Structure I
Amino acid sequence: MSDPTFRPARDEDIADIRRIAQAAWAPIYAYFREAMGEDLWRREHPGDPLERKADSVERHFRERPDEAFVVELDGAVVGFCTYAFGDNGVGVITNNAIDPAMQGRGIGTAQYREVLRRFREAGMVYAKVGTGLDPSHAAARRAYEKVGFEQVRPHVEYYLTL
């Protein structure tokens, strides 16, 4: 296995980006669905949330290609990262994922090092990323911590049946 490379997305990459987004978020949404219960889940996430996630990622690549890249390994797209340069000096990692079949090989860590390099190059003073505290986000949390991120503001959502 060679080292991952990072490049702008091409039109022919969009199908892979969408597939990876849906595969990466499927266990997250399955966890949320079980935790929330079917009725609340359907009210909060009508339609197909995996399709909406893929649409959101694709839209970022099309509208802000200078703040996005794909991760390529041995000629195949295996991940992606979208981000934003804040006017306040805070670079924000938005949507990012590694193909679940390729996880656990250090590709995500390399991806985060690359986006942090881009933040520094652009003059960002801080980097920010949000993630869940649930078991399905554990691998992402480990990768973020591996490159130096620290948890600052934990977030919890409460629901109440009326």
Structure II
Amino acid sequence: MSDEQQQEQPQVLRYAQVVNGVVAMVIEAVEDPDGTNGQWLACGDAGPGWQYDGESFTPPAAPVARRWITRLAFDNRFTTAESVRLEIAQLDDPGASMSARQAAAALRASQRKVDRALYIDLERADTRAGVQQLEALTLLEAGRAAQILDAPIQPEEVYHP
């Protein structure tokens, strides 16, 4: 293409329609489309979902990766010795104090919720509190709750909805 032909080509720009500070739509046009469908702003590479503060565009925050694992993966994060301690702690001893029996019942109730779950969300407040409580009850060694909850999720652990 010659220089003359390039100069004759109109430059196509991107324009955004902003609604409540968020880019709702982007079009490409040779001319500023103001007046055709609301206020349009030259937006460079901004796209739908970007924020506009009156002066500049910013991309939306990256989505937070879900920390969902399968129930088996969650179970496998506990050592065999820890699993055995948890099983024993859940046993009901009719001769034990009422508080000991209630603690065992609470563990059984917690395990029942895990068993009924489709997946384990390692970021849920109740999941985190439950595992941390196991450490507080000395059913897990110090520091194990953080290891169980915060270890990187391996590909085979990922729950796929």
Structure III
Amino acid sequence: MPVRVETWDFDIGREIAALRAANPRVGAVASFIGTVRDVNEGDSVAALGLEHYPGMTERALEAIVAEARSRFRIFDATIVHRVGELKPLDQIVLVVVVGEHRGDAFAACEFIMDYLKTRAPFWKKEQTPAGARWVEARAADDTAAGRWAKPKQDAA
């Protein structure tokens, strides 16, 4: 379960190759790459700073991958998340999931991203023409993550 938080860019080809290496049972690879946009909420964005708590963040990402592995029939997943100062077009996050079949691989990839957006301790600050501003959590991200909630069991 490779999980990394780092300042340098990642190579998706290398990450996929490492995750599926020597496993001939892999029949599906699903991935997501998040990038820095040059506009947010109608304002231009010159840069995006990402902060985190070392150790705590990695543990949160590992827990998200472990949850995905318990919910979906996948072999493994990788999360690489960058921190520091990033510019538009820079890659921010990579999620790669390998499994036997595409359905579980796609679902697990989407689940990981939805939980990453709502449960991982990252803080984003955009540099705009009006100055720096913290990026607020979005209700749409909470809604997306909420669809994965397990139904509560009735007490007997």
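Coordinate-derived values only; no laboratory data. Keep in mind that this is a model prediction, so the values were computed, not measured. Cβ atoms are built from the backbone, for glycine too; each structure is taken alone.
If relative contact order in percent (Cα under 8 Å, 6 or more apart) is calculated from each of I, II, III, which structure is the one that comes out at 18? List each step's numbers first, then the result.
On the way: I: 23; II: 18; III: 31.
The value was obtained from structure II.
Given a value of 1.6 for distance in nm of label points 7 Å out along Cα→Cβ at positions 39 and 55, point me to the structure among I, II, III it was derived from. The partial results should precede the final answer.
Numbers: I: 2.7; II: 1.6; III: 4.3.
Checking each candidate, the match is II.
Comparing structures I, II, III by Cα Rg over 2.2 N^0.38 Å, which one has the largest value? Display every interim value, and only then the final one.
Values: I: 1.06; II: 1.86; III: 1.11.
Largest one: structure II.
With distance in nm of label points 7 Å out along Cα→Cβ at positions 31 and 87 computed per structure, which member of I, II, III shows the largest figure?
On the way: I: 3.5; II: 7.9; III: 2.3.
Sorting by distance in nm of label points 7 Å out along Cα→Cβ at positions 31 and 87 in descending order puts II first.
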